[in-house]
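As structure tokens, here come the structures.
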Structure I
Amino acid sequence: MPFSPVEQLEVPLQKVNITDAFWLEYQRLVKDVVVPYQWLALNDEVADAEPSHAIENFRIAAGRSDGEFYGMVFQDSDVAKWLEAVGYLLAKSADPALEKTADEVIELIGEVQQPDGYLNTYFTVKEPQQRWSNLAECHELYCAGHLIEAGVAYAQATGKTRLLEIVCKLADHIARVFGPGEQQLHGYPGHPEVELALMRLYEATGERRYLELTRYFVEQRGTQPHFYDIEYEKRGKTSHWNTYGPAWMVKDKAYSQAHLPIALQQTAIGHAVRFVYLYAGVAHLARLSQDQEKRDICQRLWQNMTQRQMYITGSIGSQSSGEAFSSDYDLPNDTAYTETCASIGLMMFANRMLQMGADSQYADVMERALYNTVLAGMALDGKHFFYVNPLEVHPVSIPFNHLYDHVKPVRQRWFGCACCPPNIARLLASLGHYIYTQRPEGIDINLYIGSDAEIQIGEQRLHLRQSGGYPWQDRVLIEIDCDCPLAATIALRLPDWCADPQISLNGTPLQVAPQVQRGYLRLTRQWCSGDRLELTLPMPITRVKGNPLLRHVAGKVAIQRGPLVYCLEQADNGSELHNLQLPADAPFSLLAGKGMLSGKTLLQASGLRISASDAAQQPLYRFNPAPAEMQPQTLTFVPYFTWANRGEGEMRVWVDEK
């Protein structure tokens, strides 16, 4: 089928080749370990892991197997995200065996698709008469969105359009079912995702109806009479989930950002993943439809989320109830939910905000989420995963205190709700999409990741080569290659954590301040092959303190170097981390990691420990005690993303400052 893609601002993955050691190791893990491991998990071939049954559900729905649907109502999405990750890998290097497996899965998916385009194994196998009857709870549009994203990725990677044709048929079915017409459903997804997927499908195909369907879903959200109430009454007040009581998803409309039309929403609220997925789609729609009102909405909610409801690690969603935001400045460390998927969605939202206009605040958050929470979501071996990413863990308390039911002190092999592992795989496999933003006049460099990139400016080719030891070292070298002198703008992000960036062009220092716009140093000139930009981003060890309204970190300090947030672990510092103090004037030194942390930069400082010998023999409370005795202790800080790779133990990001 012919397609007329819309011009995109992402540099195609085939044109970005990651070269630095830090990220090459992660991309190797995804290709050699994560994707094969997840394929085994999707086929229930991982010992001691929660069963998935996701591939078997498709076989049953296709009539190849007998049996019952098993798993979450959204189990299909795990297969879709796996396929999307495979697409990104194939865009970088041929793998005939992996491509053959993916093609077979795609054919299986095609067999499940109904004649009218509908595609969902849960409702095909289990409740075929209940299609589209429970949008608030049942994830049909969410699963469709992930499959659409996979279809776009796979076609762009391989040139094969079979899955793209399947998802276009599915999207066309959705466009017939939903809309303002009298015979259409006037609803929208309880779990946003299809919005950002449809915008990607619009970019890939040029079919305007996909953009208009996105607009309908976005603008219909939260209108009255409320669709979730209408469908709840229509199906006899039945509910799919009863986690917090019957129909809690229907009643708690803020949970799915459906309490108000988006134009009236003032704060980040509800399920954190749903929020960032929704507004990634809204931002994409705002740019491609040149809708200033939607752009303003995105900016308003972005500011609330990042300035009042985001953790220092670039994670969001402070409470386990509803996997949700709570209120401004409510950011507890030990009960934090901070789902891995939420930080991945935050990166997607940030990237689309960057595409609307270069502003370093978006790339700063994108980098913070990537180097801290996203990487923490997967163990260094690529086979164990965190769903939840707290900033403080006390393993002894977890089995006995139900406030910590969601917290795991060690990463898990798999999950019954396995959204996070394949999400990490697709993000890391597509990392090239986040490094650069292409503009008509040139290119913005958002992330300092060693890579080669080729972009087209008018009729001419511009080739960039980034190198350096980021995030451990502060020097970034950018080399230019072009066929002939080329007038263009190269924009370099100046990170928020860097107080004194320095840059030189062909060895000559440049004045930074006059050429900075919204946090990007914009260099417009006639570029020639052999031009060299050298950017130095000094990385002093920085103490970070919270806003006075952040009660959870009062009197405490966090440690950051470059983009990396650091933490204390029991493996280096012993137990009872709450008894450690960092003197305000203590100098730091760098330490090379060993063993599992080989190649990582650790930090050390002279600290203090409250003496607590025979504490279990002392009274629970003491009246007017003498000042506590303090013992000197060397404090060792490790990058937050590396914690829990050396066994179970305590961890904390925020430490008391003496």
Structure II
Amino acid sequence: MCGIVGYIGTQEAKDILLSGLEKLEYRGYDSAGVAMISEGELHAIKAKGKLYNLRDKLRGVEDSARVGIGHTRWATHGKPEEYNAHPHTDKQATVAVVQNGIVENYRELREELKAKGHEFVSDTDTEVIPHLISEYLSLNSNSLLEAVRQTVNRLEGAFAVAIICTQFPDELIVVRQQAPLVIGFGQGEFFCASDTPALVSHTHIILPLDNGEIARLTPLGVEVYDFRGERRVKYPQTLNWHPSSAEKQGFRHFMLKEIYEQPTVLRTQLDAYFDPEWYLQTQNPTVGERSRITGSNPPSAPASSPGLVQLNLPQSLYENLEQIQIVACGTSWHAALVGKHLLEQWAGVPTFIQYASEFRYSPPPLTANTLTIGVTQSGETADTLAALEMEQERRKSHHSPAYQPRMLGITNRPESSLGRLIPYIINTHANLEVGVAATKTFSAQVMAFYALALDLADRRKTLKAEAIESIIKKLRELPPLIERLIEEQDDYIGELAHQFNETSDFIFLGRGINFPIALEGALKLKEISYIHAEGYPAGEMKHGPIALLDAKVPVVAIAVPGLLYEKVLSNAQEAKARDARLIGVTPKDSLEAQDIFNEILAIPTVDESLSPLVSVIPLQLLAYHIAALRGLDVDQPRNLAKSVTVE
């Protein structure tokens, strides 16, 4: 979960490396470092803590190096101290290496190298890599590429590596094995990074490496090889990101900016997932008549997408569908819980959700005609990718056609490893999210599940055409409602947050489709404020958690008018009877709610089935303002990283 950058070209490397590391600091911020080659010497500068410590060390350092590598660290092996920071070098300081991931057999390699006279100065697994490369260079000094190839064939685990060497000052070698690494193409210069945000201000032409690939970057071009040394033919692709996505644009934190961006993201998704021409006609009937959903393709929709939903998924993915299984982690798991509700209630498909990290080691029995969905905002989450790959392989080996893999991914990064592993992707169109705590990508994943559930309901005829049209109309009404909600609640919640300076525990309650929102609200608060918080189904309070309640434990209850409204209010009363301070996420015009709750985080009245996209907003703002008032690093909370690329 570290950040890697590399550069070779005609410009000075130092500033390019630092700017790239700034874009990747969300991936790791325990320590940072750079290594550059100039005038035949290797210069490595490292600093403990945030990136500004490294920048301070480099201030005033004159270095005309045209090649270099950099790293921001999220510690896995060894404490976050300067001696454990990357880059790591061999004893002679001729080879420098930065790595993302884990070398699982580093202990054996370390002992082998010690027996040959190598000395180690860090506690990390990474340090064995430059020593191994140096060892192979001593046997064959003519090729850095070959020394790296021999080295990576000795490594076990998941890793991405970038290497420079004083003996080969015009080469930058990069390696990928189960950890992301992308090459960027400039004008007479080349870049590498563990994630594309580090590249978009320099180039939009990228080449993601696949597992088991080594690339040799020189001022003349890029060569890609497999671990056997055989040349591969690869074709770059173009990113459609804008560099401004990685700027705060006047907001104090990226997280707040990304909360405010949610209505725009939802509008983009609505236009991408649903036929905009039909909606315009419903708003202005004089534009022309159009038939309702009939199951046949409208003229404006692709042949593979019947009705108003335009996900462009083939019918073969849905044919004789009996079950859906979803693998995800963290916030994506909460979005999948909302998806489960929609897929079962609207499309009538039994749906099961597994933590990806658990799925790998206790997979369920294979079932026929099953769609497997992987949800990951980055498309690089190691546990989710491994779970999907395992499921794909075990289904391919089954003899019956009914058990063959049907795989679908939901991600914000279709160019990611997920996009190369899974044949069909729903792009969530959330653009770059920098804040470690997911906000707009959560809403975007939930909206993707709305589209998927409606697509399935349409094709399976579990909802009438009129009902689907009504839902789509109401979904299109949400963005302006959410805009007003954010504007009206931001300042109020900012003031309310002052009342929780000494709070150490929170309880979040929800029922039905809003139980996942209670979990997500608790997770957001835990992630960035470090307050202990738990989410529960409201009806489960009396089965144990109610013992935790007293006047010092605020209870946040999501009470949305609908089937479970009265039930949630009743559960809230149980908490109130134990002196808990009650905060209601509910429409403000309910007299009953006003009588029960001490504070109301007012939301607009919407259909209960659509309410998660509305009810999550106050909980995001509450977590943000409590953390900001405590002076905490909202965008880069301790111990966390944005893209979890290690198991």
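Nothing in this text is a laboratory measurement; each read-out follows from the coordinates by a stated rule. Predicted model only: the values in this text are computed from it and were never measured. Cβ atoms are built from the backbone, for glycine too; each structure is taken alone.
For which of the structures I, II does the calculation of distance in nm of label points 7 Å out along Cα→Cβ at positions 335 and 591 return 3.3? The read-out was computed on structure I. Source structure of the calculated read-out (mean count of other Cβ atoms within 10 Å over residues 503-510, 22.8) within I, II: II.
Using the calculated result 1.00 for Cα Rg over 2.2 N^0.38 Å, for residues 263-638 alone, pick out the matching structure from I, II. This value belongs to structure II. Computing distance in nm of label points 7 Å out along Cα→Cβ at positions 63 and 575 across structures I, II gives 5.2 for structure II.
semi-axes √(5λ) of the Cα gyration tensor in Å, for residues 199-366 alone was computed and gave 36, 27, 22; which structure, I, II, did it come from? Display every interim value, and only then the final one.
Values: I: 25, 23, 13; II: 36, 27, 22.
Going label by label, the one that fits is II.
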